[in-house]
Structure 1
Amino acid sequence: MNRAEVLAEALPYIEEFQGSYIVIKYGGHAMLDDEAKNWTIRDTILLKYVGMKPIIVHGGGHEITKAMEKLGKKPKFIEGLRITDEETLEIAKMVLVGKINTDIVSRLNAFGCRAAGISGKDGRLLIAKKKAPQKVVTEKGEREIDLGLVGEVEAVNTEIIDILTSQGYVPVVSPIGLSKDGSSLNLNADTVAGEIAHALRAKKLLILTDVPGVMKDINRKDTLLRVIKAREVRGLIHKGIIKGAMIPKVEACLRALKGGVEKAHIIDGRVRHALLLELFTDEGIGTMIHP
């Protein structure tokens, strides 16, 4: 009976989202644990089989750091920001495109789903420019930091995604951008997910992370903010409730909403079947941001 009730609760959501783009930012624990990888992949396939058009955008900062250390190169951070030189970018491309992307595609294919791995350079999907030096406040005062070969998205050309999804493929996107001179730039995966959702006017953006969502107190699950209006976000950042790595995730949600995405969600990828619980139940499990 419980299972029947779950299916009955899911049905109106399946009907509502059918034929719609659903952009999933795949990151955190869901990328690191084998069991979590498989249930996330299965959830994504289920979305496709009930008539949605899922798109996966993945990150890989942890794996990039591990690969750098294995190759004898020490990652360089200034005030928490990764500096990307030529060698670091080559390692990032090797990990993101050559390892993580192919692993996700292989798992999707192994479960009977047709998937295609692409980077932002394929089909000129993500046109980017070098990110301007970032101002940070240190004990010695404000300073500017040049992040190196880190980019920000200038334009999104969705043609390759439209082609792949129309042929029944699940696109899996690595966050490497194409500059106007043809060179590569490393991009923030949260930002890429938000930009793609914006450009596609997706129905939903879901960002998987390693916390339950936006919380007033990171150490107390009962302080989870289940619903946030877009206009409230800047105030929460100003108060320090939204901070650190959560800021680009929330900003990606705001960018998606500006493009016509109805709702954006930040959810805990450590929870079994997190995608299905957030999409197909009345209560959900994470933070929903809406206009």
Structure 2
Amino acid sequence: MHKQRKFRPLTIVDMLIYAVMFFVILICFVPFLYMLALSLSSPNAIINNEVTLLPVGLNFEAYLQIFNYPNFFRAYGNTIFYTAGGTLISLFLSSLFAYAMSKRFLVGHKIVMKLIVFSMFFSGGLIPTYLLISNLHLTGTVWAMLLPFAINQFNLIILINFFRAIPSEIEEAAIIDGLNYFGILRRVILPLSTPALATIGLYTAVFFWNDWFNGLIYLNTDQYPVMLFLRNIVNGTTMVGDGAGAADKSTIAMSIKSAVIITSTLPIIILYPMLQRFFVAGLTVGSVKG
């Protein structure tokens, strides 16, 4: 026999919490819905300000114009490669670094930890970073997008704290069974760290997906990520709009900018629900002890 679940009546505090959550959802969802409606509406509807949250006069011209740009799909493929490759490299290097830093008995542990925290707040700046990457002969190669940003200090600290929260008795049992530290990391620690790895992986994937400035500095035109490619499209439509009349400006610039926003954010929006349960578990790890 299944026990019937008892639902307690809603209190005023519960209703206030639900109201705030609903308001936050509206703040996040309504602008995206409005951009989607603009990108799918007819030019006349945009000119006459008839578009609200639903498309008026369904029109796919803005998307067709973006998709017909030369090298658009090449740029999209570049971004997928940078995102997938950069995330895998970041997780691999961060896991090795974090596992070593989770061992407080290592000589120099405190000094290295202080250097990690120090580098979070102070960096060499744009010009020294460019000179370093240039002297390493990484400019004009895909490695300029993957290697310099492989380890993020904030993500590294999250992973270090997660590894430290794993009971040491598990590692001691693995050592008795004959595993070395690399075997423990691969067979024991990483399988237990799926929530943290998924959280950091999502952070890293969003960074590589949205990154366009580094591509502008270090890459050639045929290596551009889609964000930089779409930025150039937006700048081009803005220039066209500024040189045309008010009606042309609204129809060309607004419609294409809206389509660019939808095109660039939709893959991440689709990815997030797949990792949501790991993401929530990774964020709440360590919040409850005992």
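What to note about this one:
- Source structure of the calculated read-out (distance in nm of label points 7 Å out along Cα→Cβ at positions 126 and 270, 2.6) within 1, 2: 1.
- Test item: distance in nm of label points 7 Å out along Cα→Cβ at positions 190 and 206 calculated as 2.5, pick one of 1, 2: 2
- Structure with the greatest value (metric FRET efficiency 1/(1 + (r/R0)^6) of positions 94 and 158 (r between Cβ atoms, R0 = 25 Å, to 0.05), set 1, 2): 2
- Read-out FRET efficiency 1/(1 + (r/R0)^6) of positions 70 and 174 (r between Cβ atoms, R0 = 30 Å, to 0.05), computed value 0.95, structure in 1, 2: 1
- helix-only ellipticity at 222 nm (-39500 (n - 2.57) for each DSSP H run of 4 or more, over all residues; to 500) from the coordinates reads -21500; which among 1, 2: 2
- Origin of the value 22, where relative contact order in percent (Cα under 8 Å, 6 or more apart) was derived from one of 1, 2: 1
- Origin of the derived value -0.42, -1.56 (log10 I(q)/I(0) by the Debye sum over Cα atoms at q = 0.09, 0.17 Å⁻¹; candidates 1, 2): 1
Taken together, the values in this text are just the output of simple stated rules run on the coordinates, not laboratory data. All of these numbers come straight from a predicted model, not from anything done at the bench. Cβ atoms are built from the backbone, for glycine too; each structure is taken alone.
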